[in-house]
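Values in this text are rule-based calculations from the coordinates and carry no lab data. This is a predicted model, so every value here is computed, not measured. Cβ atoms are built from the backbone, for glycine too; each structure is taken alone.
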Structure P
Amino acid sequence: MRFRASILAAYAVLGVYGGLILATLWFLDPGALTSVLRSERTWFSVRLSLGAATVAASLAVLCALPAAYALSRHRFAGRAWVDAILELPMIVSPAALGAMLLMFFSQPLGQWIQTHLMSFVFTVAGVMLAQFVTVLGVAVRLVKTAFDEVPMELETVARTLGAGPQRVFWTITFPLARRGVLAAFVLAWAKALGEFGATIMLAGTMAMRTETLPIAIYLRLSAADLAGTAALIVFLLVLGISALALTRRLLGRGAHA
C-alpha cells in the first residue's frame, strides 16, 4: 500500500507540472510561434539570456570551488554563518534580492562603483550580476556536496606521499568531484536562464538592451498576448530541459543532478 502511495505521489508531481505545461500549450498558436521565432527582438532576448546565464553560472562555479572546498574540508571561525548565508537566495525572494542590489548601488560605495568601475543599474552587466547573486549560493551548496563525497583518506594518502595542497586538489579532489561540479554548473545555468525577479529590479525591462527571455515573457503577458507568451515559455522550456537532459546523458548514472 505504501509502495502504491509513493508511486501515486510521484504521478501527482508529474500531474502538477505536466498540467501547467499542457495549459501553456493550449494557448500556443503556430502563427504566433512563427512570428516570435522571426522576431529580432526575440533572438536578442535569447542571445542575452544565453550569454548572461553562461557568464553568471561560470563565475558562480569559479567562486564556489574555493568556498565549497573550505566548507567541506576545514573548520574555521564563522563557518556556520557562511554555511547559513548560502540559503539567502532561497529565504529572500529574487525580487527582494534585486531590490537589495539596487539599494546597494544607491548608497555611497555603490555609487562610487557605478561611477568609477562599472555601471550595473539598467545595463547588461546588471543582468549578469543579478543572475550571479541569485545562483551563487546554489552553486556553492552543490559543489560542496560533490566535495563531501570525495573520501578524505585519498587526500591524506597523497599528502603523506609529498603532494602539496594545490596538487592534491587538482589531481585527487577535483577529478573525483568533476561530475558534481559539472552538474552544479548546469543547474546554476538553468536557474540563471529563468531568473526574473532580481533581473527586473536591477536591470529593468528595456527592449533590445536588458530584455531577457523571462522579461520578454512578462512583457508579452502584460500586453495580454497569450499566444506570444506561450510561444516564449515553450522556447524557454526547450532550452532549459534540453540542457538538463544533455547533462544527465553526459554524466550518466553517477551524476549528482
Structure Q
Amino acid sequence: MNAPEIHVEVAPELALFVPHARRVGAHPLAVDGVSTLGHVIESLGVPLTEVGTLLVDGREVPVAHIPAHGERVSVRPVTRPQPVPGAPLRFLLDVHLGTLARRLRLLGVDTAYESTDIGDPALATRSATERRVLLSRDRGLLRRRELWAGAYVYSTAPDDQLHDILDRFRPDLHPWTRCTACNGLLKQATKEEVAAQLKGGTERSYDVFAQCTACGRAYWKGAHHDQLERIVEHALADANLRGAGNCATSPHPPAAD
C-alpha cells in the first residue's frame, strides 16, 4: 500500500525556504498520518514564524491539523502589518544583526541585542521571558519551541533589513530617544554632566548633548550625524507613506559620539 500523500504549494514569498524543485506549483509530499501540518511544513524548511495562513482544499486550518491523503495544501505568508498580540512590540536580535539593532534603537524602537553568541536555547528563552520578537537569519533558531515570537530577516543588507522589519511590524518610531549602545532611554544633558567623556575639540565645538540614563554614554551631533539623519529621514518618510501609527522626532537629536 502506498504511503498517504498530499500536494503542497508554497507562496512565492516563501519559496527561498524550500528546494528549487518545489518553488513553483503544487508538489506531492508523503505524510505519515500522525505528524501535524505545522511539522510537515517545517520539515520542508519553512519556519512557522513566516507562515500566515494554511489552506487545505481552500479552507483555513491550524498548524495542528493532521493532513490526510489527497489533501491540497497552500502555504501563505504572514500578513503585513503583522500583529503581535499580548505584549508591547519590542525586539530581540541575535549576534549577527548588530547594525540592524543599532538602527532600530536610533529610531526609538525597543531592541535588545546579544553581542556575543549565547546559544540558541538562551536566545529563545529570553524571547519568551521578555516577550520579545526574535529577529534572526537562523532558521533553526526560529524553529525552537520555547520561542515566544520570531521573524526571519530576509536580506543581508542593513538598509533592506531595516525597511523590511519596519514594513512588516510597523512599530511606533521615536527617533533619537534610545541609546544605540545599550537600548537605554536618552535624556538631555549639560556639557558639565558629560565633560569626562569629551575630548578638547568636542568640548569646544558642541553645546547640545544627550546622555543614556542606563549606561551613561554621551551623545552629540558629531561627525556621523548626517549619515544617521538620513537613516531617520528615510524611515520616517516610509512610515508616512504606509500610514504608520506614532512617529515623532526629538527636538534636539544627538548623533552617536
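Given a value of 31 for relative contact order in percent (Cα under 8 Å, 6 or more apart), calculated from one of P, Q, which structure does it belong to?
P
Using FRET efficiency 1/(1 + (r/R0)^6) of positions 42 and 114 (r between Cβ atoms, R0 = 25 Å, to 0.05), single out the structure from P, Q with the greatest value. Kindly include the intermediate steps, with their values, before the conclusion.
On the way: P: 0.25; Q: 0.55.
Once FRET efficiency 1/(1 + (r/R0)^6) of positions 42 and 114 (r between Cβ atoms, R0 = 25 Å, to 0.05) is tallied for P, Q, the winner is Q.
Here mean count of other Cβ atoms within 10 Å over residues 58-65 was calculated and came to 11.5; which of the structures P, Q was it taken from? Don't skip to the answer; put the middle values down first.
Details: P: 19.8; Q: 11.5.
Of the structures listed, the value fits Q.
One of P, Q was used to calculate helix-only ellipticity at 222 nm (-39500 (n - 2.57) for each DSSP H run of 4 or more, over all residues; to 500), giving -25000; which?
Details: P: -25000; Q: -8000.
Label of the source structure: P.
With semi-axes √(5λ) of the Cα gyration tensor in Å derived from the coordinates and found to be 45, 17, 14, which of P, Q does the value describe? Don't skip to the answer; put the middle values down first.
Working: P: 35, 27, 17; Q: 45, 17, 14.
Attributed to the structure labelled Q.
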